[in-house]
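Quick heads-up: structures coming right below.
Values in this text are rule-based calculations from the coordinates and carry no lab data. All values derive from a computational prediction rather than experimental measurement. Cβ atoms are built from the backbone, for glycine too; each structure is taken alone.
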Structure P
Amino acid sequence: MENLVTTLLAYKGGLVFLWLLFLFVFERAFPAVPLSSRGEWLEKYFPIRVRRNIGLWFCNLFLSPFVVIPLTAWATSHIIGWRPEFLSGNAGIIFDLILLDVLIYWWHRLNHEIPFLWRFHEIHHLDTNLDTTSALRFHFGEVLLSALMRVFIVVIFDIPLISIIIFEIILLISTLFHHSNVRLPGPFEKALSLVIVTPAIHWVHHHALRDDTDSNYGTVFSFWDKIFRSKSKTQRTVGMAIGVEGAQDKALLQLLIRPFKKRNL
């Protein structure tokens, strides 16, 4: 098992980056929602919002080794050790993946329902369009709060490092996929959406209408929204406005300080 952990850690970054690169190219060649044909090459394929998203990502890449990674390492080395034998090995990993996904569903939902958490999560939703880079767009405050939440979950539920790594890979692949603007065959996406969160499902979650924003919280599996009655009946349309109702996107520095500004939510 230790060899598997080492291998996954070694290939995790490269695997996720290749997936990101593939989706980034594919969604520009075959977009579900057509790109604007106006402007120079840079503005067409790398508009200011994409560069802003990448800027937020770089902030997280820089800060994560000092906060997120140490917190995860500490948590997995301080698990309680209460697990019965039948939750070890492959069965335990499968249990952990399902458990982590339903807990992420509820954490995501709380980020919408608790005003303090929404201050940070709103930065993700202020994006005015969706593509692969939207999956990178998170305020570091949200990343830090999520890491602290994960410490609690890992310790309480006795989740080993191998399960955390495998789930992170699945989570990143899924998040990049359902934020992408990739055009999929209708019947294929409809069938896939019965189990997996697809771009069409998550697009509605980013609709600039609060009722839709507060729905479709699933990250990997789509059925949690059906089980917990948070699935939106709205269908994605080409002209659907993306963003936060009553708010506008900001420059990078303004996004970084926005959660700390006094305002009515």
Structure Q
Amino acid sequence: MGRLQTRVLAPQDLRQALALCRQDPVSSVLAAVRLNESGVAAGAGGTWGAYRDGELRSFVWLGANVIPVSPSGDGLAELAPRLLHSRGRLSSIVGERGSVETLWGEVAGQWPAPRQVRGDQPSLVLRERALVPPHPRVREARPEEFEAVLPASVAMFADEYGYSPMSSPQGAYATRVRQLIDGGRTFVLMEQAAGLPRVAFKADIGAMAMGVAQIQGVWVAPHLRGRGLGTAGMAAVVDLARARGAEVVSLYVNDYNDAARRMYATVGFVQEGSYATIVL
């Protein structure tokens, strides 16, 4: 094999980086979205690639979230030291399980203990219509519903990670929630409580690229859980994502969340690979 070289990617490398993502669109959709939106130079430390014989074999997007893409695994370990020299604060390493394990295995001994290690998050996909009827009242959230959607989004995050996202600097989480709503990528079922609108179910298209829509932020109000609302709601979200051009609807779920995994299986999702997340 030829000699391995690592370097920061330049704008002319964008095409090669996206081609690498297309080798496995479901596991690379998070990186592809960043590249499509910002190019290779954005993020806390840019995008670093490993080349062998002039061919890009692996790259790591260094933003607040570190996202590795390495279909072959070649050169990924050699990129790990770049995490230690990133200019900004890193909040997580997320992506295809084997790639995340490789990066973390290289730097774990030089890093403070992570908040959480989610080492096996089954990656689920649905390439056809849902197996169950969609809920007819699930729809796009409206911009004027931001004040109702934000508490549901915060509750979802707190359920998932055990702490509030509202401590993030400069209102970053609220800004992200508003961006998803304004972009037509948050879907809700609303109810009334004391005369005010309240979210009963929500989900977001958190990432969309290469024909893949990755669903994130799925949440059902606690008093409505166990009634099939999540199943019918997700079926509706699948239809809405496909209407927006998605050929594949995907998501990843914690391996220990048996209730969610049963719900997604009922909708028709099947596992194709695994993600992993290191929460820093």
Structure R
Amino acid sequence: MASIYLDLPLYSFDLHIHTTASDGVFTPSEIVQQAGHKGLKTIAITDHDTIYGVQEARSAGIQAGIDVIPGVEISTRFQKKNIDVLGYGMEDLDLLEELLRPFREARTHRAERIVTKLCRLGMPLSLDDVKEFSGDHLIARPHIAHAIVKKGYVPDLQFAFDHYLGDGKPAAEDKLEISVEDGIKMIHQTGGKAVLAHPVYLPDRSWVPLLLQNPFDGIEVWHRSHSWEDSEYYLRLAREHQLFVTGGSDYHNPSHKLGDFIKKPT
């Protein structure tokens, strides 16, 4: 099975990347610049519940000679568990932007509730303080974390998540999630292909074939958190279900490595 790696143009693509349009720390243009330095030929911008950064990345990609695939990572829920659905190659981006509008509005309301909780916890904060970091983009928890770090309430981002913003913490709030089926439908409706993201994050492997009963087109076989054995298993499932395969680093910040997500057998 090691031959599967010989068939891949290693490090020439990365199909799972986040920008400042959601919870990444680099702008779409900066991502394209980094991709060029890495020698990547094809990338996909897959921000959470928004395609705001796609056009900037595509324009930068034309200048840099890098193919930028329009992508998105939609928040869905299955059996009370968050399931991320990746979308690729959507053709009607205007329609997709309209379909994603409820996510944008829900993120703003969620941020307002988190800010209110932080104020009650003795950390006076306003939504404007948060928007200093999110700009016109979708508001994500890292933007709130940056705001309370700047205010001096916490020493760093990790502390903010570990003590206040992480799931189950005092200031945490749920995000809007739709059904897996509706997420896939949204992608198909706009001319794209739907991919099950990073299946290693599911409670256990038995969930994967269960989820693949939905009309997915592909599965993310390679991911920075997948071991070689994980990828082998997901590749077999993809073949059994006649799905195409993708891979990406799930790049958000410098602690990750752009274009580095394919593990070799140990």
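General observations
- Ranked by distance in nm of label points 7 Å out along Cα→Cβ at positions 123 and 179, structures P, Q, R are topped by R, which has the highest value.
- If you line up P, Q, R by distance in nm of label points 7 Å out along Cα→Cβ at positions 75 and 211, the top spot, with the largest value, goes to P.
- Which of P, Q, R yields 2, 14, 27, 28, 19, 7, 2, 0 [P(r) over Cα pairs in 5 Å bins from 0, in percent, for residues 19-114 alone, calculated]: Q
- Per distance in nm of label points 7 Å out along Cα→Cβ at positions 27 and 203, the highest-valued of structures P, Q, R: R
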